[in-house]
Structure P
């Protein structure tokens, strides 16, 4: 079920991508250069661009109906727990009180998180490519999804995840508490604090893109994959990400370990930000936790505190 859920989310994401790309299809604004080019095809176009967002909604509704039927028929035998990872919290949707409404919420929230992560990756790439020329192929691709935002300054784009995710989660948490998927909050301020922590945690979605880009850059440094634009863009992006490490002696002979060190730093920093840090680790001889010399709470700990 988990794999099926991921595939259906991916199908929805591809529909979204095609919808955004269709709005900027150069052939739709093509100016014919010959008389034959002015002739139109006799058959009607079977699919319009506005069909695609309706297709996404239809996919999510049908998926919810299917999940509800399967869960009612097989229940715990599925050994599947429908959860949506928001970063600082994992929202459980499937349980003893699961209903069609909870499945509908799960279907839309699950796809919403995948779409949100994709757009966050697009935004990070836009930040890194802000210095490229307007004719850069990657910038043109990013503009399909960001529109005029792609031309904004780096600082503004870096603030966007916080400014957008906070109000979205503030609104999106209301149905979850109303349908008892999440515990009720004690007041508006607590709901805003939760939304603020979710907004800060949204930046952690960048770690997957950064680590993946650095890993591919490390491999491509020693394996020739050709002169495709993908590897040229990857080279530029990785060099920008590794700029703070260039002064460190991380090259030994022909081996440059800067990408691996950079990926390790990102993973360690994101783990500390999300889960916090407690030192020393472990328990004493009596089995009790040792006295902590360092006890820095992470976003998950802070979310639990404001949720009480």
Structure Q
């Protein structure tokens, strides 16, 4: 239980994500230490460890970083009844953008004080938690290439994407969901809980992280000259089913089989061996409600009342 008189909010800060933003935030937090405590992560996975250690001491945990940091926080908070908030300082910030979190500390503290929350869904890939987006193929290859760069940021991500596109080769995969089996060669397979990778790149325009459903985006190999059009539609939210793209909405899970092992989960590179079981945990994570989210929530997901699984 939280200690009386002690802050009920813990900021867990990844110092390697947006260092200028981090320095500014830490200066601001020095003036509100009576309201919130701060812990700095020292290595990958440390955010998850910190929150698990402190889970009984705080009510709200603020992940300061990108989608990878948010992923660690969500994995620690899943099913705990404690609340996640985000101060986004990453390269894409897909989850934060969908839930309306911005780089504004007074606004974030007001959201936390308001006390409203959203019961958000969690995706699972072989029991690994995903809050935003996961995938294999082109987006997985980009994540692995980007992770090897010394410098991060949007433009370095663009460069990494272009380099990966010219060297990438389609892969064979099979998907089983219900009585349906889909197999063939793919450019990428994306598993979406929200609409976007980040930076308003909307790969699944109809995805909603509070509806108990996840989206599969199956992209077949396409001629190279169509890539600019694909990117334009990605950033304008106008992607739709075509000869090269299939969208599947699922509530009951799926099994993915492929020899390809380079996946990403919330933008972070991971290695997964087939078969990969895809499933959803409806309402598995409580998130502070900014009132500026990009999706409509179910009535039973408002004010902390979790929807039935």
Comparing P, Q on Kirkwood radius over Cα pairs in Å, for residues 103-182 alone, the highest sits with Q
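One of P, Q was used to compute Cα Rg over 2.2 N^0.38 Å, and the result was 0.98. Which label is that?
On the way: P: 1.21; Q: 0.98.
Answer by label: Q.
The value -19500 for helix-only ellipticity at 222 nm (-39500 (n - 2.57) for each DSSP H run of 4 or more, over all residues; to 500) was derived from one model only; which of P, Q is it?
Working: P: -19500; Q: -7500.
It was calculated from structure P.
To which of P, Q does the computed value 56 (percent of Cα pairs over 18 Å apart, for residues 119-230 alone) belong?
Q
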Top of P, Q by relative contact order in percent (Cα under 8 Å, 6 or more apart), largest first
Q
If you work out FRET efficiency 1/(1 + (r/R0)^6) of positions 63 and 167 (r between Cβ atoms, R0 = 25 Å, to 0.05) for P, Q, which one comes out largest?
P
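None of the figures in this text is laboratory data; all of them are computed from the coordinates on show. This structure is a prediction, so every number in the text was calculated from the model and none was measured. Cβ atoms are built from the backbone, for glycine too; each structure is taken alone.
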